[in-house]
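Given below, in the form of structure tokens, are the structures.
Nothing in this text is a laboratory measurement; each read-out follows from the coordinates by a stated rule. The model shown is predicted, which means the values in this text are computed figures rather than measured ones. Cβ atoms are built from the backbone, for glycine too; each structure is taken alone.
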Structure 1
Amino acid sequence: MQFVRYSAGGAGHWGVLDDDDVHSLADHPAGSPSLQDITNDSYRAHVRTLVDEGALTTLPVADVRLLAPVSEPGKIVCVGMNYRDHAEEQDEPIPDKPLLFGKAPTAVTNPGAPIRRPPEIEEVDFEVELGVVIGREAHRVDAADAESYVAGYTVVDDVSGRDAQFEDGQFLRGKSFDTFAPMGPALTKGGDFDPNATDVACRVNGETMQSSNTSEFIFDAYELVEYISHAMTLRPGDVISTGTPGGVGIFREPPELLEAGDTVEVEIEGIGTLSNPVVDGE
């Protein structure tokens, strides 16, 4: 099932995306769901029944504005070099444990919203990543139980200011400029969606730059929930950005980085395509 946050000219609401329609949960008797609700199998089954029975207000997806599934994450925990080919393109050894860094929650932006290039940053890069959205508090959970703590999976573009990253010798500033975390267009869970066996791709101006499958993860989504939750408590709305495959712009010869006027599309099979234009910012 695919949940979306959307706006139809006013406040944001949750709905269910079904083909070209959004079935609104704004008028559900129980009110708007929490991420913990969405995590619950019985809640999703109940909503599925309402959709099938036509009990919810339906809007064409073309008439609404899709929003990031989590507008204000408590934290965004990112994983470096979690695809073998991305480690290889950097001539780095395959890590024996996940490499973690943070991205500021204020970097989140919506589907279709512009990625703004800060005037002091020249090397702005793209990274398609699977996002794991936590739905209930997770403290020292086992990988075998991790799925029950996940509200769903989304698409993240881990936009990176490479010159800041290399200048600082660490990731936080270069990853955290405003608009550097486009997220969406949907939150997917259940059915036949497997977070550890789904195609991922990134296109810039229609040209494929990255293409892989999460089966190439070094550490799969459930292992990451286990590892991270043993270091810090994960709370509803926290996002794990699980790493990017090879093909990023900075390691191409010559480098191919984002410029104003470009359009970036990051796509994950079973979730959808997240598209954002690039503009010069202030």
Structure 2
Amino acid sequence: MAHIEPYRRLSLNKEILMGSRRTLIAGNWKMNGSRHSLSVLAEIARPTNDLPPHIEVVLFPPATLLAQTATLAKKTASKLGGQDCSSNSAGAFTGELSAAMLNDFRATYGLLGHSEGRTRHGESDDLVRQKSIQALDAGMIAVICIGETRDEKEAGRTFDVLADQLAHSVPKFSSADRIVIAYEPMWAIGTGTTPSVEEIEGAHAHLRDCLTFEWGANAGLISILYGGSVSPHNAMEILGLPSVDGLLIGGASLNPAKSAAICSNAAALHMGAGA
């Protein structure tokens, strides 16, 4: 990792550093949930009504629950997203869902290139980019996931891998405010292992530098989230890092108490920054 000074940087006013970027708390439910768990899902969405307007919560349920969750979310401030979408707009693609289909059920965000798709299904950067284009064309905000493997990390290639994935996964033509980057180190997903704050801040600062090189001043509109074994115990510390604009949460997003605690941490941090 490049040398950084995380604790000195933490003393800076995050509102100044973020500018107009939203703080995004995204809950990826993965392949979990059923119609019988809708009451629990409603409980997860409800606390979002009490959050400051600068903080946005997005729920990514499985596609089978998107319609029901959309009905529940009408009574809350939560937004909805699709966990994936096809790289095609329509046609003979059995089993796939287009971005337009997801958007038809009020999914305004698309989660693309998740590490599980990259590792389990061999999704390439180019495929992720094509899916992102479809999401953007459907009027959605594309949340594009990138991250290094353990072997790449141990070889000292983290920064190179992130720069390469960023360059080849993110469409260049789109409006910057409709792009979100989620950094999720593959070796931390579902393991309970979280990188140090120095590693997280270093990776996010590097991504911000890469975005600035490619997008110029518009890079300031792109939120960068951290994902990988996020819990109520580490959410506040991670959210407090200057280059972190939000969180992509896995298992904890299925637990009402944990979800509420993470949202409360985000709200408390926001209030402290504005004080």
Structure 3
Amino acid sequence: MMVNESWFRENQLNWDDRARLHEAAGYGIDELVSDPAYIIPEVAQDRDLIGDLTGKSVLHLQCHLGTGTISLARLGAEHVIGLDLSPESLRRANRIAGRAGAEIDFVQANVYDARRAVTEDFDLVYTSLGVLCWLPDVDEWARVVHSLLMPGGRFIIRDDHPMFMAIGEDVSEGLKIEQPYFQQRAPQAWEDDGSYIDAKHAPRIQRTKSHEWNHSIGEILTAVLNTGLVIDSFEETNHSAWRPWPHLMERDGDTFRLRENPDRLALQWVMSAHRPS
């Protein structure tokens, strides 16, 4: 797929601004700093899949502020690297990790350049939530993930479901599919000075333009299988980490789900795979 580098540049600037907004909004940072045993909910829900990381090497792709990366380190990993496109996110992530007492190496790179940006192979490559929508080519992404795993290494991803992402923003008359479900060559371009997490006194986003792509479940599974990775488990769920439609959704513990008939729409999916020895 032909890719316009300006898409990545504008997304990077947008996420530099989001980093400021998200840290101001809290983002679970105080809990990580005050409680050495705290694991953020997004990682905690996958703890059984992740298992004991004692002595393992871990790469966290699209790590943003590193709260999930810190959580992975607290599961016993010997060496953890967090990789992200946004230098401002990583500047803040490095400071947060220091406050939390976590030893993590942070690397600034596009996901597609991850193999060139790090030298080692990993026992676990992990990525979670809101990740694939920022990547135009899911086939190349899967090839990069495969290349980063040592033989026997595992890959775990949890992400927003593409059906969830295909629903339009205006739900005043109910849920309507308005966005593409399948991977498109050209991205959907957005202008927005807010984010999925907000705070009353948080700084607004100044670089408001961003670019996103949806990828169907079939495209994602096929891309992973074509690399030679073996899929061990795959699950679709009716809960989400965020609430884009406040009057249609309700809190359920650390997540949100539709208030009425929640089983009518998948909101997340999670997959575990491994590279054969």
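List of remarks:
- Entry that produces 3, 10, 15, 21, 20, 16, 11, 4, 1, 0 once P(r) over Cα pairs in 5 Å bins from 0, in percent, for residues 66-153 alone is calculated, selected from 1, 2, 3: 1
- helix-only ellipticity at 222 nm (-39500 (n - 2.57) for each DSSP H run of 4 or more, over all residues; to 500) from the coordinates reads -12000; which among 1, 2, 3: 2
- Looking at FRET efficiency 1/(1 + (r/R0)^6) of positions 26 and 146 (r between Cβ atoms, R0 = 35 Å, to 0.05) over structures 1, 2, 3, structure 2 comes out largest.
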